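The next part holds the structures, each set out as structure tokens.
Each value in this text was obtained by applying a stated rule to the coordinates, not by laboratory testing. Everything numeric here is computed off the predicted structure, so don't read it as measured data.
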Structure P
Amino acid sequence: MRVLGWRTRIFTASMVTAGAFLIIPGAPAQAETPGAVIATTAAPDGFRGMPNGSIIDYWTTRSNGEAVKASGALFVPNGTAPAGGWPIMAYDHGTSGLGPGCGGQTDTTQVNRPAEDRVLQYFLGKGFAVVAPDYLGLGRFDTGPHPYLEIRTEATATIDMVRAARAADPELSRTWALTGVSQGGHAALGAANLQHTDAPDLDFRGTIAVDPASDIEKVSPFVGPYVPAIPGEAGDGVGGFVVSMLAGLRATHPELDLNANYLTPRGREVVDQASSLCFKGITKVIDGTSIGDMISRPLNDARFMAAFNDYITVPTSGYDAPILLLLNTNDITVPSPLHAALAAQFAADGVDFQAVVGTGTHTQLNPRMWDAIGAFSDRILATPTKS
């Protein structure tokens, strides 16, 4: 295990100073079982506009199996739990960066998340307990750069957070479902695919994925030093996504030796600087550097593609619960042809899914989409929860 770094100590100290923490020890620190509770923390009243909030530190694993600490938030409805306990809605957030404190789910100092908080408040109002992981490396612990879009650790951080929440609150049911937006849609689909083997003891009911990142591995063979610059903030944003993926891939697949084999000196400099930053900081580090300036050779050789496919690919079969895809045709963050490709693969592989298509921008939810969310969650609640 890596010793907690200076960024985490400063982040934690600032929250303690703000009076946000009342730490209740959980499972002993040596009990590194995935989903074991390290500590629970009472959140301030009205944190994210919801009652009964708490912050949970828990154990999860890297993709190599190493035990590692992570964090997430839990919100429980007011009132008496139904027979069988509160059903759980896990929420997977979108792209936020690579370093401690970037996940935002446990940061009581942030107040400007109205779109995200609206989703969490909606499910709490429906009668779900809401569980929101920071993801590996983005919460209260400095565990190295977040493996951005590594589907396995997104999935295990989510599943292990559900386990930890149930261990922390005995009124939570075995019944659970998933909602994710953007990167979180990618994470939610990964968790939905993994849960039937990783958490067969739980009662999984389905997944809502809003403009999920997908099929990026099909684009990467066209990336290389010949990629022209994209001007302005748009170019820095696209570069931020690429740098984040390269930082995660470099950390999780050292056998590729990205520094020597795929990155230019400028690419190494940017990835090094970005590896502890939140997304706005990453785009500032890029500062007009093009993707072509950072990549020394095309990313299309068999060795790179095998590692990248393992790292990022969304499964298109093997799901055992329904999926609601909410997709926007004017999405340029995850271009809409990638959404169409995912839906086509689900259809070809016989996945039980429904797609609702809107004309909004990335992760924009229109009234028809909210109606679909309501109908989907009502079906989950129509069957009694399991204790």
Structure Q
Amino acid sequence: MPLAGKRILLVISGGIAAYKSLDLIRRLRERGAEVRPVMTAGAQQFVTPLAVGALSAGHVYTDLFSREDEQDVGHIRLARDCDLIVIAPATADLMAKMANGLADDLASTLLLATDRPVLLAPAMNPKMWSHAATRRNVATLRKDGLTFVGPNAGEMAEGGEAGLGRMAEPLEIVAAAEGLLDGGAKPLAGRTAIVTSGPTHEPIDPVRYIANRSSGRQGHAIAAALARLGAQVTLVSGPVTLADPPGVTVIKVERADDMLQAVLGALPADIAVMVAAVADWRVATPNMEKIKKQPGEGPPPLMLTENPDILKTVGHHARRPKVVVGFAAETQDVENNGRVKLQKKGADLIVANDVSPETGIMGGTRNSVKLITAAGVEQWPDLSKDDVAGRLAGWITERLT
């Protein structure tokens, strides 16, 4: 494992996203890394040194003027005795200090004294992230050779606000750390990915079609997350109202047959994530003219035929990608249906969720998923679809590496 035996200095600064640092510590240690936490005064207002110390199984550093820690010039030792420094969350305040060389607490002092690679995971309100001062500071830090992961788009803790500013998910940060320690490359650089997204529209006549309520948000977010980690992504999208994700090649289709051909045309690939809610059936022979109501007659019968199974086709293809992920949108018996789908489709992972109308998931901005593999089931908490995408991109990266 790329992180096995690596010493990670984790700087936790003051923001609500500090709670994610607890999961980040666990994820880093799962991969064999030794984690030394440094907490700012602000961070201690959100999570306690006791919790951080329990998860890191070591001392938590908090004070520049600690008699115990500084008797051997502790901040210099911390700055040098590590393989990588990760700042998560990185607040606007701490980034401003770093960009301008300020050193008035332990975190900012050791960051000024280090010669090790530094990875920042920014987290702040979207207005703060887009502010001219923050943009100048970010540009300065990038020019100075520091690496960023995120921020992601999504809902803010304040409620009622959304935009770019959410801290990257722990698995995204882990993947970026692995890439940085592996020669500085993004962890999915050189990899190719195919993602399907949105609904399909199966024509009945020139003005009517069979479809579903998929918005495409989850598929588009996954395509963007894989691209952020360096993958060359082809997104095959059904009809949606979303903007194309940055850095992604987009192929727009209407029908399931078109989506299948676009996916097969994008093979070979390292990764396939089949998120699209493909219509199971289509009209066998769509009417070439608009079907008109006839006085005294009922609706004409619609003869349906089954659409191609895109996930199954890819999962059993001669040029099957190394990692195949499918989605299972269910309204009952979610876990068992997901297990059956995993076996039949030839996938490595099924992301299953309950899309009953009362959940608001289909067409909404949040998701609650179960990850089903041959090894078992992992339940993720309710998350924004951007956060699900970030976590899933991290899972895929780990599977490949």
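Tabulated results
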| quantity | calculated |
| --- | --- |
| Source structure (of P, Q) for percent of Cα pairs over 27 Å apart, for residues 50-265 alone, computed value 47 | Q |
| Which of P, Q leads on relative contact order in percent (Cα under 8 Å, 6 or more apart), largest value | P |
| Parent structure of the calculated result -12000, given that helix-only ellipticity at 222 nm (-39500 (n - 2.57) for each DSSP H run of 4 or more, over all residues; to 500) is the read-out and P, Q the choices | P |
| Which of P, Q yields 0.94 [Cα Rg over 2.2 N^0.38 Å, calculated] | P |
| Test item: Rg/Rh (Cα atoms, Kirkwood Rh), for residues 90-217 alone calculated as 1.14, pick one of P, Q | Q |
